[in-house]
1. For relative contact order in percent (Cα under 8 Å, 6 or more apart), which of the structures I, II scores highest?
2. Output the label of whichever structure in I, II has the greatest value of FRET efficiency 1/(1 + (r/R0)^6) of positions 93 and 157 (r between Cβ atoms, R0 = 35 Å, to 0.05).
3. Taking FRET efficiency 1/(1 + (r/R0)^6) of positions 101 and 133 (r between Cβ atoms, R0 = 25 Å, to 0.05) as the criterion, which structure among I, II has the greatest value?
4. Can you tell which of I, II yields 12.0 when mean count of other Cβ atoms within 10 Å over residues 21-28 is derived from it?
5. So Cα Rg over 2.2 N^0.38 Å, computed for just one structure, reads 1.13; which one of I, II is that?
6. One of I, II was used to compute helix-only ellipticity at 222 nm (-39500 (n - 2.57) for each DSSP H run of 4 or more, over all residues; to 500), and the answer was -15500. Which one was it?
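Throughout, read-outs are computed from the coordinates displayed, never taken from laboratory work. Just so it is clear, the structure is predicted and the values come from calculations on it, not from any experiment. Cβ atoms are built from the backbone, for glycine too; each structure is taken alone.
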Structure I
Amino acid sequence: MSFIKTTEEDSNYNHLEKMSISEIVENINSEDKTIPLAVEKAIPEIETLIKRIVIKLKSGGRLFYIGAGTSGRLGILDASECPPTFGVPHELVIGLIAGGDKAIRIAVENAEDSIDQGWLDLKQLNISSNDFVIGIAASGTTPYVIGALQECNKNKIETGCITCNLGSPLAITARYPIVVKVGPEFLTGSSRMKAGTAQKLVLNMISTTTMIQLGKVKGNKMVDMKLSNDKLVDRGIKMIRSKLNISETEAHKLLMKYKNVRAAINSKSK
């Protein structure tokens, strides 16, 4: 199946090996500048998808990202950042990648080619109609992802996708498709570049907006973040000091007592 201006089309540049380092990085940067504008055009679809996710999560459901290669790794990255940033359980946002956890670091040959394995992986986690599944695939042709969403649709599980090719099988399969048309890559077919960046921007929008809607942010602060290192403890102290207008020592005592910025602030706001 052929698509118009796809991520697989021949690059707009040629003879890359003859370019100077300056020319290469300037041309990559020129291509990268087009990505936010492509994402902007998909904002209505992104908004619609997020609304559905929020409804599911507020009703006790979970959010799944499923992908292969770069797309799968981006989903896992976004999912793994939700617990420390927003203080939510690890089971609330889950990333799956073709080939399993090994594939996060090392490419697993042919893992993405199974039309059945994606659904089997979801079933291992007791996927249900309470949940929402987003398939991530730059080309929109990955069997692992398409098969998973097809089975989700059959089982009345709501589906969305993030892809970069209009009219792709994945975009057609997902109930709430997001298509960010980034066009040909600087290096022909290397969808870890513009397509990967576009996917990351959309994932940032999805998870951050969803968590704000779930009440995990106060003002513009991550008041439910986990205090997993000294940097975050220091950030928490600053938040408490700013909100309550107290000394650093007092703020530190409150944070150590309640182990949570929101709880510490609320203890003095009653």
Structure II
Amino acid sequence: MPDAPGVEPAVFTERRGHVAVITLNRPGSLNAIDSRLSMALAVAVDECVRDTDVRAIVLTGAGRAFCAGHDLGAIAAGETLDDARHPEWGYAGIVERPIDKPLIAAAHGFMLGAGLEIGLACDLIVGTPTLQLGLPEVRRGLIAAAGGIPRLAQQLPPHIASWLIFSGELIGAEVAERWGLVNEIVPEEQVLERAVALAGRIAENAPLAVQASKRLVRRLSRGSTWTDDAWSELNEEFAGIRGTSDALEGATAFVERRDPRWSSS
């Protein structure tokens, strides 16, 4: 659905040769994801996937952050953040979709919750010195059900992954780079151009060979985890948590700017 006249698009896409740059565009909310942004991102990614002239995709965020995660105000209001047209693609049309074209995140400011889950769905992450990453869902009575839990469990040593997932604490760019979550750190004014340059270097290669290589990487390094049963289990757990009073309390407390009062143990 197109945006109304005079309304800023939730996502905009620009082409740089064979590279598509998709920008999340809710800077006033640190690009927190509501239904409008989620739908727009799903559409933008789909258009890039279908465009045979696009060989690599860069994701970035307008303003002071890549993405601060779910819009908890939208959650507290009962708003759904999934694309009902394509539930098989997962959150924001990206986290469960097997996209053959390389994805590169140009990340600055905050990359939290669903923002980090979108980043983890990418193949490369270029960050800035002030970048902060984390999965704070447990602090709001939720779980990182858009791929954050299994992807961190795959990419990090078990004790490190468990600490990040259970505590909800944030880490900085240097720690993330040391653990392999970020490929490199560049000054903030260079992060998008560096990501585009990486994407451009990839786009110089044979497109079908790159796509086949990505499919092999996905199957060989992640295939055992990303079965339909694994996603079903993750979604079942989230559905159970999402319906609890603690999940509502976590979002409500955030909106009301107070500490949550948990009722479950």
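1. I
2. I
3. Sorting by FRET efficiency 1/(1 + (r/R0)^6) of positions 101 and 133 (r between Cβ atoms, R0 = 25 Å, to 0.05) in descending order puts I first.
4. I
5. Comparing all candidates, it corresponds to I.
6. I
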